[in-house]
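A.B. asks: Take a look at the structures below.
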Structure 1
Amino acid sequence: MLLALIALVPFLPLADGWRTDRVWYDGLAEKCTYEATRTIYGVERRYEAVAYTNKERVDPRTGVKTDAEDGIEVFKHHWSERVPTERYDYDFSTMTYTRVEDLAAWKLTAATQEDCGASFKEVWRDGGKLRWLESVYFPGAGRRDGKLDGDTVFFDALTLTLRGFDFDAKKDRECVLLPMQKDTHAVSFEPERRTIRFVGTSELELPVGRVRAHELALAKPDGTVEARYWFAADGNAPWLHALVRFEGAQGITYRLEKHERLAYWKR
């Protein structure tokens, strides 16, 4: 009940302009390529992860891209990951729509596939609520659906929305978080309270080169750190506070290798 009573907009955009910069209207998309790891079968797997981010408008009725002027402006943030193992590859496709106006959650799709089966999770905005459904192939899972409070934040969108953290004020922010759905298994859809804490600013040596970055920690109520994020300290184009490093559960890590803008859908 406590979670349902909390009304927060934890990442209300600041006046630094990163989310409204004119570069988002250049007809291109931001493409970030990362050296990545993920633990599967108890072994650390090394691979390449790619995150695409661009602005587009979505139809408020169907929740898909539209060219109509009355569409809702969102950030589309899509992670494409293929993790090799000795037997076959694990594919993870995770996309979020985040409303540009206030960085509120709008839609989430998380699809996974490997040779044993495929799983799919979806969350979409329905008025003041968020509805969800999943189809997971593992025994004991199957098809489920339900509703969430409209102020729930997607863990899977934090690599975008935490760009809106007030890095100058350095104050803790509270949120109600939907756990990471980037998983072949069924994952809880019960929102959980989390605190985002500013850790500090430092120079990082990364595959892309030397980058000055702000570090944030995602902490559970008992103080345990669930994930760590590093965002480029530069909020101007082309960096716009892009994610440069990440460390989280299941041995997932990202270290920025390349940052560019391009029409990736063209050859």
Structure 2
Amino acid sequence: MSDQSPSDTSTSFGYRRVDEGERQGLVNRVFANVAERYDLMNDLMSGGLHRLWKRDLIGALNPPRGQQPFRLLDVAGGTGDISMRYARASGPNATAVLCDISPEMIAVGQRRVEEAGLSGRISLVEGNAETLPFPDKSFDAYTIAFGIRNVTHIDKALAEAFRVLKIGGHFLCLEFSHAQVPILDRIYDFHSFEVIPRLGQAVAGDAESYRYLVESIRKFPDQERFAQMVRDAGFARVSYKNLTGGIAAIHSGWKI
């Protein structure tokens, strides 16, 4: 979803309006700037909660622990957290392809995968979620964690997810969402707009990138709206699970 009228070629970049053709380059610059400190900042931004949320995502994926082959596509997989958690939780014939548009994030992910001794089971590919470089019906599952809100055309990314999944394939998206608890949402807003940019400046020397990341969360559709977008892409049995009062949510859909 590009947040624009039919006659308008601009779209949102956080709270700014930018030309649609300019947005992806701006997003790429953000992740080039934060790649080396991305995992540390996730801990500081979420108080470590992102680790629990990712554990829940792998639990929802429920990868096979036996000998059967299983192939995951981890889109916007960045520094490899989801792919490595999946590999450790699954059997020896379960493999993953980590796809990310940022070469800087892929470089960090490649290093981490090699250090973990998982290069034989995880491959990394540079690619755009809107035009995935993979054949139709080539994956058993598709995950995207904290990445889909950075896509310019979310509907195209969802259509690509549907295309590359096999019949019976599972789509899972972990994303920041809209807090459902009145007091919690005010605390969350203060943390997001007052604390996180300052942390970004202090730890990564970059307040602006983290201000965009916070603003992009607020521009992302709420749980019900995004669930409908997943349905519109063709997925069935669509559901979502709120995490930490709705600060994040896991969205699930099946290609049947």
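A.B. asks: For the read-out helix-only ellipticity at 222 nm (-39500 (n - 2.57) for each DSSP H run of 4 or more, over all residues; to 500), a value of -500 was computed from one structure; give its label from 1, 2.
C.D. replies: 1
A.B. asks: If FRET efficiency 1/(1 + (r/R0)^6) of positions 173 and 237 (r between Cβ atoms, R0 = 25 Å, to 0.05) is calculated from each of 1, 2, which structure is the one that comes out at 0.50?
C.D. replies: 1
A.B. asks: Hey, distance in nm of label points 7 Å out along Cα→Cβ at positions 69 and 205 derived from one of 1, 2 reads 5.4; which structure?
C.D. replies: Working: 1: 5.4; 2: 4.6.
This value belongs to structure 1.
A.B. asks: So, one more: Between 1, 2, which one scores greatest on FRET efficiency 1/(1 + (r/R0)^6) of positions 85 and 125 (r between Cβ atoms, R0 = 25 Å, to 0.05)?
C.D. replies: Largest calculated value belongs to 2.
Only the coordinates and a few stated rules stand behind these numbers; no lab work does. Not measured: the values here are computed from a predicted model. Cβ atoms are built from the backbone, for glycine too; each structure is taken alone.
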